[in-house]
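What follows is a set of structures to go through.
Nothing in this text is a laboratory measurement; each read-out follows from the coordinates by a stated rule. Just so you know, these numbers come straight off a predicted model, no measurement behind them. Cβ atoms are built from the backbone, for glycine too; each structure is taken alone.
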Structure 1
Amino acid sequence: MFLEEALTELASFSALFLEAIVALLVLYGALEALVKLVSSGFGRFSHATRRMIWMRFAQWIILALEFALGADIIRTAIAPTWDDVGKLAAIAAIRTFLSFFLERDMAEIAPHDEAVERKLSE
């Protein structure tokens, strides 16, 4: 019984830790995007610059989604019910679709805007 409780506590702590990482990743990405928006003069930047800012933010979101899925898997791994498994499947499907479409959009944008990205990173 002690080992099961210890494992449950470890899983809960691990999931909470991963969720904290998710929050930090999204916050960092949002702050980075905001700084780039402000430094480029908000409405006075090109369409390509706006796309590059969005693309960088999308990369942070994709990374955060992977950590969030890991947290959900850990929470469900300890004595799951069918309801828990169903929720995990739905969450995983939604996050997978989000990641897929974000990555696809980024792949379409990336080849055209490499020069703009170099300019933004200066």
Structure 2
Amino acid sequence: MLRSYAPVLVLTAFVIANAILMLGVSHLFSTYRRTAVKIAPYESGIPVLGDARERFSVKFYLVAMLFIIFDIEGVFMIPWAVAFHQLKEISGLLLLEMLAFIGILGVGYVYVWKRGAFQWD
């Protein structure tokens, strides 16, 4: 019985030893000196302004959630289009379902538009 678990145990031991070895080697060969080059901005050349833990406006998160909702709408439309093309006998039902889906999303879009969620002040 133990013989059947031997490859799994050998693999687990190898993974653990490899992880320990990589952490140890990187710790031995790394340098911890802070230089001007290491702390310089590297993305767009713009100096860092403020702390990374500053608060964001709630509107930022609202716009992010709305983007995800409307992005998922597109993800659902692709399989629906494939099913609509392949299932000719129930295409009317599929069309009604997609129209209801788009209608609900449209009502939600108009609602958040009227509430001012898209105004970034």
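Key figures
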| item | result |
| --- | --- |
| Top of 1, 2 by percent of Cα pairs over 27 Å apart, largest first | 2 |
| Comparison of 1, 2 - label where mean count of other Cβ atoms within 10 Å over residues 62-69 is highest | 1 |
| Percent of Cα pairs over 13 Å apart, for residues 22-77 alone derived as 62 - corresponding label from 1, 2 | 1 |
| Structure from which 1.7 was derived, distance in nm of label points 7 Å out along Cα→Cβ at positions 30 and 94, options 1, 2 | 1 |
| Identity of the structure behind -30500 (criterion: helix-only ellipticity at 222 nm (-39500 (n - 2.57) for each DSSP H run of 4 or more, over all residues; to 500), calculated), options 1, 2 | 1 |
| Which of 1, 2 yields 39, 15, 8 [semi-axes √(5λ) of the Cα gyration tensor in Å, for residues 6-53 alone, calculated] | 2 |
